[in-house]
Structure P
Amino acid sequence: MVELYGKTLSRRQVSERSGMLSQFAGVRLMTLGDGVERGIRMLEFRTGTGLRFTALVDRALDIADCDFKGQAIGWHSPSGFRNPGLHDYEGEGGLAWARSFSGLLVTCGLDHILGREEVPADSYNYPGRKTVIHSLHGRVGTIPARLTGYGETWDGDRCVLWAEGTVQQSAVFGEDLHLIRRIEADVGGNEIRLSDRVVNHGFNRTPHMYFYHVNVSHPLLDEGSRYLAPIRDVVWAGHAGERYQAQKVGYRTMPAPQSGFSEQVWQHEMAADANGEVPVAVVNDQLGLGFEVVTRKDQLPCAY
């Protein structure tokens, strides 16, 4: 059954009240048309509850916009949702990723997720290549997906909005890694389900690293917003020392905006629940608004 506008409706009852499902909910494909975003294909999901989000087909099917009943959840940076054709992976000493960084979810990988690094090219079958230069957070987030399908599927009286695509990170004499991504949301629901599978299509063992960069925004993120997580231990802090002490800000409660604030990076050891899952949330008590991310500890053991 579908929960819409305070009523529980069957598929027939939904049809009786609409010409098309898109009156309430659905998935539609559109193309951005101006500035640095020009030419990017985008899928818009609407569940009928006030949850709306978009997936950028030409940027790894990452989730860009996200809002709930008109309240923003996903962060937009000044860089905009930059067309991958404008991206320079190795630019600015490996830090040009920051010129394409925006949205609720930015995927990092598929063979590297950390800072700029030069490593031996042991996995390359090319004698002339001795080392590989990795830039910040890897390549995959600015690779267009091959869209294999999208739409609405009824299963009895339940309707699922979905999209699928494949993102291919490949090189001659190098890696041939395919990210197969499926995004789902139920009509009448407030949940986004993301299912990823990375397949090595090459014949050689290939390094693999994977990281979800999740970025929330105002008004969810505001002075007094709380970070909730089952933290066992603080493993590492990339900002330890005088700078952190001077800012007088921790990770549990958000401060008001501060001029000149420098990022703080914490690594937490998380405890899984009985199902092996790790729930992490940001909650704005004043608005009565929260956003929760649930991952599996055996799939994503590290949390930053």
Structure Q
Amino acid sequence: MTSIDVTNLTKEYGRTRAVDGLTFSVRPGRVTGFLGPNGAGKSTTMRLVLGLDRPTSGTATVGGRPYAALDEPLRHVGALLDAQAAAGSRTARDHLRILAAAGRIPAPRVEQVLEQAGIAGVADRRIRTYSLGMRQRLGIAAALLGDPAVLVLDEPSNGLDPEGIIWIRELMRELAGEGRAVLVSSHLMSETASFADHLVVLGRGRLLADTGMREFIDAWTSPRVRLRTTEGARLRTALAGAGFTAVEGDDGSWTVDGARVEDIGPLAARENVPILELAGEEATLEQAYLALTAGEAEYTATRPVPSVQEA
């Protein structure tokens, strides 16, 4: 099985340290989500893995070897970094044929990946006529061309319609299920939560987290329970005695931070507090990510200053 292994990786551009001593691995058989604010070092790290930049120090290897040392690299690593990179004057079929010839990949493989990416019907159109979503599909077809054991994908859902988003989500899961190592960079937290098994999170070039999806969410969020009752005062008193604080909302429901359903249900039963509704609120990847990366973003927007009329 082939993995990506990053060890003490550092990249400096003049006085700027874009990547700062990173160590993590992308294991076969799972989809690893690669997260971080803009400027966190994700794109630089991917370029270092793919041999497009040279590290200042440390190593990035695929199957124990630097990308530049791989024989027939398209058969080992498939990558999508920039869907706009393909020459617009070529057809999609010609673009893939040229890549296949350069990588010594059998020509019939071109038709297979065109079908797999859903663009076989438009493969003889010039790439400049393609929408962003069609270019993304072509880029993914190119990444799959060598049937590689490792995939490195930067924002693969960008520009795709809902059907395309579902397709790429299922494709990544399928590839990991076949034992491949899949690294996916994305800013879409809800999408990442739908396909990733593992997370690597960067901030200002440093490693902030390297953990499973569920473990990450549990580590950076607190559980919450929402409920309804006809005895709000008694509920508040009962919960306070157990160390919980209940807050009533405008709609008459109550929320209890730091509590789970199994904490509240038995307590209400013991105190004979009638419960009309009781549900746990599942924390999201977005909530956990924002909790971890608060203060790590290099570029942040400020709230607009209200006008005189608004003030």
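A value of 0.25 was derived for FRET efficiency 1/(1 + (r/R0)^6) of positions 143 and 247 (r between Cβ atoms, R0 = 41 Å, to 0.05); which structure in P, Q was it taken from?
Going label by label, the one that fits is Q.
Starting from the value 21: which structure in P, Q was relative contact order in percent (Cα under 8 Å, 6 or more apart) calculated from?
Q
Suppose Rg and Dmax of the Cα atoms in Å works out to 24.4, 75; of P, Q, which structure was it derived from? Don't skip to the end; give the middle numbers.
Working: P: 20.8, 67; Q: 24.4, 75.
The correct label is Q.
When helix-only ellipticity at 222 nm (-39500 (n - 2.57) for each DSSP H run of 4 or more, over all residues; to 500) is computed for each of P, Q, which one produces -9500?
Derived from Q, not from the others.
Computed from the coordinates by the stated procedures, all read-outs in this text should not be read as laboratory data. What you see is a predicted model, and the numbers here were worked out from it, not measured in a lab. Cβ atoms are built from the backbone, for glycine too; each structure is taken alone.
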